[in-house]
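The following blocks contain the structures, represented as structure tokens.
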Structure 1
Amino acid sequence: MKAAIEKCRSKRINRISLHVDPLRSSAVGLYKKLGFQIDTLVTAYYSSDRDAYRMFIDFDNE
């Protein structure tokens with residue numbers, strides 16, 4: 001994941017976003033450690049009873 005993030009940064013991509021199940025706390029924690037932030041909760045993303053966090057990381061590519 002770190003290599004993918006660095007590749008995006010080197011290609012001057014401004015934002016990476018992903019979706020993760022809020023119940024997968026270890027995955028949410030990993031993404032936060034990598035610099036991702038929770039943007040919003042997307043209800044019924046996976047199914048009618050399974051939501052997802054939309055998470056993102058922004059780069060300052062000046």
Structure 2
Amino acid sequence: MSSAVAHALAWILGETREMLEQHYRHLLPERSPVTYPLDPRTMGRAPIPLHPGAAACYDGLGG
């Protein structure tokens with residue numbers, strides 16, 4: 001995958017995070033697979049290395 005595509009996907013996830021959160025708000029926070037509110041600065045922290053394009057996006061957000 002190109003860096004531009006990985007960057008775009010990370011950007012889209014950051015920009016549409018409210019919609020993702022809404023899909024899980026009916027669950028108790030301790031039972032939800034998604035913690036919310038999603039913070040763009042911490043979304044880039046992962047236990048595995050990110051694609052360089054995605055990492056650049058998250059780095060630009062201050063994460």
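Just so you know, all these numbers are worked out from the coordinates, no wet-lab data involved. Just so it is clear, the structure is predicted and the values come from calculations on it, not from any experiment. Cβ atoms are built from the backbone, for glycine too; each structure is taken alone.
So if we calculate distance in nm of label points 7 Å out along Cα→Cβ at positions 22 and 54 for every structure here (1, 2), which label has the highest result?
Details: 1: 1.5; 2: 2.4.
Max of distance in nm of label points 7 Å out along Cα→Cβ at positions 22 and 54: 2.
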* Thinking of 1, 2, which structure, once helix-only ellipticity at 222 nm (-39500 (n - 2.57) for each DSSP H run of 4 or more, over all residues; to 500) is computed, gives back -8000? -> 1
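Taking relative contact order in percent (Cα under 8 Å, 6 or more apart) from the coordinates of each of 1, 2, which one would give 40? Don't jump to the answer; show the numbers that get you there.
Working: 1: 40; 2: 47.
Considering all the candidates, the number was obtained from 1.
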